[in-house]
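Below: a set of structures, written as structure tokens.
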Structure 1
Amino acid sequence: MTVRPGGTMEREVLLTGIGGQGVQLAARTLAEAAITDGREVMVFGSFGGSMRGGNTDATVVLGDRALLTPPTVVRAWSALAMHHAYWPATRDRIDVDGVVVIDASVFGGLIGLDGPTVLAIEASAVATDLGNPQGASMVALGALAGATGLVTRDALVAAAAQVLPPYRAQHAAANARALAAGFELVGSAVAEAWPTVSAGGPR
């Protein structure tokens, strides 16, 4: 967590994968949920020239007051990694006390992290079992939210419908189920995204 002057708390989330895995959709869903929860949010997405198979990355910065961090960050507290192909560039930016969700169904490379909490979940397999193979990023996002409390479950499920364009509205219910499945994979929080602030600072 970054604590800015005046006590502003900020959390940075890096999302990475390959085109077609829904990384950008997951970033927008997280951002919309954070707004519903009353947070300030900035989102920055980037992707390669290929629609599928190329790199796709996003950064989401969340805060409890006006944000001071730019939408591109050197270090981040958490990450969601859907594929190993472009993982190293993200891996090297995770704080040692951070939380990372890995899609173990497709992650073929070495994770290579020493310090951050790593949750390796079968996001793609779970999504396929739900009949929604393209919902793997939603499963992973649900797990990240459940593990950290970055956003509430209700806000995240509501966001699943809000971020979809009208021609994809029929996928909202399936994505909401995928998010719920991700929460259930974790069970309980492993790290607190928004610790209580006392006179001595964040706990």
Structure 2
Amino acid sequence: MTVTAVYDMNKKKVGEMELSDDVFGREVNEGLIHRAVCAHLANCRQGNASVKTRAEVRGGGKKPYRQKGTGRARHGSIRSPIFVGGGVAWGPHPRDYHVDMPKKEVLAAMKMGLSQKTKEGGLFVVSDFASKDGKTSGIAKTLKKWETESCVIVIHAADKKTAQAVRNIPNVKLVTDRNLSLFDVVKYEHLLMTKDAVGNVTTRLTKN
């Protein structure tokens, strides 16, 4: 077990907590983490970009001008891709970008991401993180004490006032422990997790 300090919101040490080595102390395989993040981003894509081909654009049924004698190139429709207002050649069409990864690899990658963040000193455990008045200024002052350029705050249960206070702060994201993704762990410089969130994430990753 790895022992880490527990802080309050103002970064004052209030105790200690043991972290599971299976979740926060594993050997890191950066290749696996990269594949898992790429799969996550691919699965977030909607894949609904679409353009019309020359067969789908309205109009253009009549030959624009006679075949010979004009000195111009021969054309049969003004909906050809070379005309303004014509169809698009080789444009995007709706498709599925979904990437499958074995469940064990996804879980292992998540554990490795948390382990890497812990080894780099980017993981902080806080006793609690909440806003009483829902004001952004108060939370912004609190986060300045952590000296972080970007962070994701992981709490156990959704809090409307805390979400309201955090949402307008640049490079700061608030998520519940069940919605924490590997992309969030990798993207942000620091990870602020409440004690309850640490326990829930550990349980979720070790019971599978």
Structure 3
Amino acid sequence: MKLYLSSYRFGDNPQQLAELIGNNKRIAIIPNALDVYTDGERRQVSLQRESDGLLELGLQPEVVDLRQYFGKPEELKEKLSEFGSVWVLGGNTFVLRRAYSESGMDTWLQQQKGNKEFVYAGYSAGICVLSGDLKNVELMDQPNIDPEGYKPGVIMEGVGIVDFAIVPHFESNHPETEAASRQAGFLVSNGVDHRALRDGEVIIMEIEV
């Protein structure tokens, strides 16, 4: 599995994402970190913006709403097999984590570790969710939120694809930059391995089984 971990949207050099993706240019937009917001117009504007950006990179985006696959992991697995990559949007990390759990996407992602053709790309909450422990994310995101259609509860364990914490929007012109500084300070004080990303910065790496 290849990872394209951006602090905010496509980063300073979006062409790197296009070059990372192989022959299958179909890319699934995963919007569920936005489920925390009730403003449907805001959601639609965000999705259109992301779709337009991916089209400009020569990719073929399609929105895959994980809520449609809650309790249907096999159906999600079949759907995701159509794509060469996913683009996971920012929003609320804890809501996204629960969407992964209820749809089975967390298990599916673990199975993709050895797939050298698959690209997991995303930003903000879409990359924070990959860590093993989300407790530190409380400094940036509200964990106790129950969007419509979700089972109540909070999951503090991340998907565990990367072995470090991620802090997006660090020292950036972003509304969450102060919270990002507090989170980074907490991680430093507690000796937690982490990567603090400024908006525009991207981590590109490969995960193997």
- Query: Given a computed value of 22.9 for mean count of other Cβ atoms within 10 Å over residues 80-87, which structure among 1, 2, 3 does it belong to?
  - Reply: 1
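Can you spot which of 1, 2, 3 the value 90, 41, 25 was calculated from, given it is Cα extents along the principal axes in Å?
2
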- Work out the source of 30 here, i.e. which of 1, 2, 3 gives that when relative contact order in percent (Cα under 8 Å, 6 or more apart) is computed. 3
- Give the label, chosen from 1, 2, 3, of the structure having the highest value of Rg/Rh (Cα atoms, Kirkwood Rh), for residues 72-119 alone. 2
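FYI, it's all coordinate maths here, none of it is from the lab. Small disclaimer: the values here were computed from a predicted structure and weren't measured. Cβ atoms are built from the backbone, for glycine too; each structure is taken alone.
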